[in-house]
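I've put the structures underneath this note.
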Structure 1
Amino acid sequence: MDDQNKTIEPKLPLVLLVENEKISSDITYLYLKDVCRMDFAYTGEDALKMVREKDYTAILMDIHLGIGINGVELTKIIRAMKEYETKPIIAITAYAMMKDREAFLQAGCSHYISKPFEKKELVALIKEALNISK
């Protein structure tokens, strides 16, 4: 087959998952591997370094990151960066009360999903946030 007949696949969007639990990272990757490319940060400090080095299409932000900076604080710092003012930052959290959701959205998250989530729920949310139609 010559090069003119090859179909060029569109490059999948690059998403940063900020999650301190390896098992949650693995599950999220398995759910989204056909929707986006993913980088992983296991601490807020690592995530901050990564967003300064790469241009992510979106960020999946665990709210409770254990020791160090938490997801809410990190979201506020990232939102202050010009290149991330309007990019989707999706709160992923076990906090599932309505007041928690509103607090995360007010802190700068554009979307919210509570753990545990189902694959179809996460995929639909990512597609909505990234404006992917298929």
Structure 2
Amino acid sequence: MATILIVDDNPSIRAIVKLYLAGPDREFAEASDGDHALELLQRQPVDLVIVDVVMPRKDGLTFVRELRAHPEPPLRAIPVVLLSGLLTEEEGEARLRQVGADALVLKPITGPRLQDAAEELLARGRAPRSA
């Protein structure tokens, strides 16, 4: 059973992500911003985080930076997919590398792109990063 945390201030986007990734071996947790997501991660283990870049309070990029700097190694290792409707693919890939995310899916979200990113990361876990 894989648990996926979806972090987006828009409940419609969270519902779309759940719809695209639903399956008998999937559970979902939801958070409306990065602060809520970090609190949730302290209480509930997850296998993958899908986070929007633009949110009020703590945005997705800040969330990923804080997750990667977390004092608990299992939290630092959770794979992360960034969602973005404002970045180009080139800008998104640069931001992905800066903050330590693992994949990027541009909005509008399509099922195949999101499914491919999620499946790859769930299958392999988070690959070790080179310094």
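Just so you know, all these numbers are worked out from the coordinates, no wet-lab data involved. Fair warning: this is a prediction, and the values are worked out from it, not measured in the lab. Cβ atoms are built from the backbone, for glycine too; each structure is taken alone.
Here are some notes:
- Each of 1, 2 could give mean count of other Cβ atoms within 10 Å over residues 22-29, but the derived value 11.6 comes from 2.
- Kirkwood radius over Cα pairs in Å - structure with the largest value, from 1, 2: 1
- helix-only ellipticity at 222 nm (-39500 (n - 2.57) for each DSSP H run of 4 or more, over all residues; to 500) from the coordinates reads -13000; which among 1, 2: 2
- When mean count of other Cβ atoms within 10 Å over residues 30-37 is computed for each of 1, 2, the one that comes out at 14.6 is 1.
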